[in-house]
1. Ranked by mean count of other Cβ atoms within 10 Å over residues 74-81, which of 1, 2 sits at the highest value?
2. Could you tell me which structure in 1, 2 was used to calculate FRET efficiency 1/(1 + (r/R0)^6) of positions 106 and 250 (r between Cβ atoms, R0 = 35 Å, to 0.05) as 0.20?
3. From which structure (1, 2) was helix-only ellipticity at 222 nm (-39500 (n - 2.57) for each DSSP H run of 4 or more, over all residues; to 500) calculated, if the value obtained is -12500?
4. Mean count of other Cβ atoms within 10 Å over residues 18-25 computed as 23.1: which structure among 1, 2?
5. For structures 1, 2, which has the highest computed value of Kirkwood radius over Cα pairs in Å?
Structure 1
Amino acid sequence: MVPLLFRLISPAGASGKLSIFIFHRVLPNADPLLPFEPDAEQFDWMVRFISRTYSVLPLVEAAQRLTAGSLPAAAAVITFDDGYADNFEVAWPILRRYGVVASFFIATSFLDGGRMWNDDVIEAVRKFPGGELDLREFNLGTHALTDTASRVQCYGAVLGKLKYFEHGYRSQVANEIGRRGAVPERSELMMTRTQLRELHAAGAEIGAHTHTHPILELLDDSMAIAEIEAGKLELESILGEAVNVFAYPNGVPQRDCSARHGDMVKKLGFEAAVSTEPRYANAGTDVFQLPRFTPWDRTPTKFAARCMMQLWKRRI
């Protein structure tokens, strides 16, 4: 009954609706400090539901069929941003179990032992002793670390401000916070090039996500196009073939990226690009500004309801 309802709400053809899911990590086991990331058990039932309810496509095919008016009923794409190792180690085996594909957007500078700036902060907050964390010298406030909830609140507040710092300074501050938290310089959080090749060879779609994950709207145009192109070229060098899809870092339209970045992406030879605007795509959607949404719910019933609501409304 549920799959039928989704197909009625999201019919095939020119009236079709395309749902694009965003994930970042899939944890082997639940981590109280990362309550927004599903663990393997949760992701298993999410993928089981998606595989039974939707027609799951790689992004480049979905974009082509959206333009051609030939989407299947209840069309969907599953995407992952950044390039975490658990995408390969944990998420991919689950996706394969249910016979669905996914698109993985890789920020290339963090491959082979790197760590993203936000993870510098999160892992530092994990390690700091209880008490007051004073980050006023960086204009990031003071934070009482009393329990896990306060640590989640702390890094959420810090990351919310830090992400809009000037790109180079953002990395410097995050690195310094990580150093003070005794976070090791090298990390196994992100994929290796070998894992990326294996993921691609197994049938995953690989997309670009810039080189160092800047917010493009904060860069001048020459720097923005250089970041987009550098990530594309490095991935193509690793994989030995063209990379055709792109995800805007952070991805909020008009705040993090805009139409001019879509023009850059198109000129560089991409066929589609995704933002983080939370709605579905339809025949009128620009394939270089495709929306995506994150289903935050952590119970099967609420997850299904959220997915259905996403198709009923233009915005959620």
Structure 2
Amino acid sequence: MALISIRNLSIHYYTLSGIVHAVDNVSFDILEGEWISIVGESGSGKSTLAYSIIGLVPPPGRIVTGEILFNGRNLVKLSREEMRRIRGKDIGMVFQDPMTSLDPLRRVGDQIAEVFIEHGVLSSWKEARERARELLKKVGLPGDRASYYPHQLSGGQRQRIAIAIAMALKPKLLIADEPTTALDVIVQDTIMDLMEGFKKQGTSILFITHDLALAAEHSDRIAVMYAGKLVELGSVDQVIDNPLHPYTIALIKSVPDLWGEKKIKSIPGYLPDLRNPPRGCRFHPRCPFARDICRREEPEIIEVEKGHIASCHLLKKR
């Protein structure tokens, strides 16, 4: 059953130099208890899509079309106060850089405790701070870290604090935006294990990452975004073992293996300027299989097998 249904979502940034089409007509579901990862290059629209779910698209961004249905409610239509009640309680968010998402002037224990106070779960700060210390232990930190300021903690410790805040009220959905960026592999593994534990408790996870290998290891499904478009979606086995879109194929070829036996091939060119995206398929200027129709017409999304969709003109031959 779908926890969140995103339908025909488009998000634009209105800048002095033009309108940036950051997310363009994206549709997919996040199922209850599912881990879905969104992969793609920087500028593909991954984070903007995530921010739209919690009503935090930064200005001058704006949702121009579409809906985000969460438990039957369209989040796009809710007021700021209604979204504030959902954010943190029903939907948790782990931001990319915990140093900027944590308040540098407040002890981390108070920042965790504030979640319980603001959502009316607890009325006593003393009790809330005790719950904060318990949460710290659950994410692998000593309870006395509650008295620390963010600058006194390592990057991995700060990220665990951010996860503790996001998961304090056991939300139905956890959105993690590049939570392992700039962390060493040992800490990265610890963070991923933490999120796996939350998934086993029934929390759905939307994981934003550049790391295709990390997504493949932990996800139920993988969504591939390119230049604001959803170009492929399927189970891990479908996307990794049988990629359908040329961009997905190129991404997989650009990832090294552990033993260095695979020849790495970079993707030529750059992402298009989303103020003036190319006509037709947005990947055609970089695609080795591009034909005339790719330059003229935008490809429709085709379901090649159950649950495995992609948007490419080449699929019409199948």
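1. 1
2. 2
3. Details: 1: -12500; 2: -9000.
Only one of 1, 2 returns -12500 for helix-only ellipticity at 222 nm (-39500 (n - 2.57) for each DSSP H run of 4 or more, over all residues; to 500), namely 1.
4. 1
5. For this comparison of Kirkwood radius over Cα pairs in Å, the top structure is 2.
Laboratory data are not the source of any read-out in this text; all were calculated from the coordinates shown. This structure is a prediction, so every number in the text was calculated from the model and none was measured. Cβ atoms are built from the backbone, for glycine too; each structure is taken alone.
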